[in-house]
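Just so it is clear, none of the values below were taken in a lab; they were calculated from the coordinates. On a predicted model such as this, the values are computed, not experimentally measured, just so you know. Cβ atoms are built from the backbone, for glycine too; each structure is taken alone.
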Structure I
């Protein structure tokens with residue numbers, strides 16, 4: 001079974017630095033087959049013997065702390081779940097027109113409707129948010145860097161942790177992990 005793992009907040013400065021070659025070696029040592037990475041921001045694709053994504057997340061988080069000294073969250077989806085994530089995109093026009101400003105945030109848990117409504121009500125700019133299952137889709141028409149819709153604000157309102165990737169990266173991962 002093909003899995004995709006996203007690491008939260010790695011290689012963003014001096015904290016949680018991990019070389020992608022080391023990440024691939026780490027995954028292989030855990031018995032995960034054919035580990036591949038893309039970009040330097042902690043995106044991995046590998047094969048696992050029919051393990052549930054939540055179990056793979058726990059294994060990766062525990063072992064990364066022990067073996068790599070890496071304290072971070074992993075967000076794991078099967079290739080089928082990733083395909084559904086792509087298909088569920090509520091912003092297809094933005095995906096075509098400006099994929100760098102469309103972000104999918106994978107979440108540890110599906111947020112409640114009232115939490116999503118609270119997040120939407122907190123937005124002071126032109127950003128737009130929709131949640132589908134354990135994903136939040138965010139459009140940043142004026143760019144991400146200066147937006148007040150930060151990961152901290154999103155997590156606070158939704159009551160769960162997450163990590164985001166822009167639509168370009170989402171498509172690259174989908175190409176590496178056909179369902």
Structure II
């Protein structure tokens with residue numbers, strides 16, 4: 001499993017650490033994007049972020065002696081979104097974990113980030129708060145219905161985008177979903 005953080009955090013985010021600990025002994029990497037490694041706060045443009053996902057996943061798979069088609073990719077918010085875009089481009093992966101998917105910027109539902117969703121054929125897990133301003137339950141359910149691959153939703157009741165206080169529930173959702181995938 002290779003996990004990426006959201007735009008405002010790093011690979012040490014508590015949710016990513018909780019997921020990595022919970023899925024053990026599945027080998028897991030938590031990866032920072034280049035702008036974070038360089039000490040910058042503003043994310044790089046999408047091509048740089050997408051290349052980081054592809055390169056990190058490829059290197060991790062090679063290090064462990066298997067193909068990327070055995071990897072689960074994912075992350076929080078922007079990190080998960082970048083993974084979904086890489087997989088939609090045809091990058092082989094066993095599945096996709098999306099924690100707090102940023103369907104649109106808060107208060108801007110007309111600025112949807114969904115063009116790639118109909119190209120996702122890998123199994124997808126969406127763990128999302130019911131009060132997340134980046135997507136309502138109805139919006140996320142509507143748009144994930146355009147994904148041809150299997151989609152699982154886990155809703156964190158009352159959760160906002162940060163899913164504060166829900167790390168254990170998020171991690172357990174990932175564990176349960178991975179077990180069903182036989183990863």
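Here are the numbers for this structure:
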{"read-out": "Test item: relative contact order in percent (Cα under 8 Å, 6 or more apart) calculated as 20, pick one of I, II", "value": "II"}
{"read-out": "Among I, II, structure where FRET efficiency 1/(1 + (r/R0)^6) of positions 64 and 104 (r between Cβ atoms, R0 = 30 Å, to 0.05) as derived comes to 0.25", "value": "II"}
{"read-out": "Which of I, II yields 1.1 [distance in nm of label points 7 Å out along Cα→Cβ at positions 8 and 136, calculated]", "value": "I"}
{"read-out": "Test item: distance in nm of label points 7 Å out along Cα→Cβ at positions 16 and 128 calculated as 2.2, pick one of I, II", "value": "II"}
{"read-out": "Top of I, II by distance in nm of label points 7 Å out along Cα→Cβ at positions 152 and 168, largest first", "value": "I"}
{"read-out": "Origin of the value 42, 37, 32, where Cα extents along the principal axes in Å was derived from one of I, II", "value": "II"}
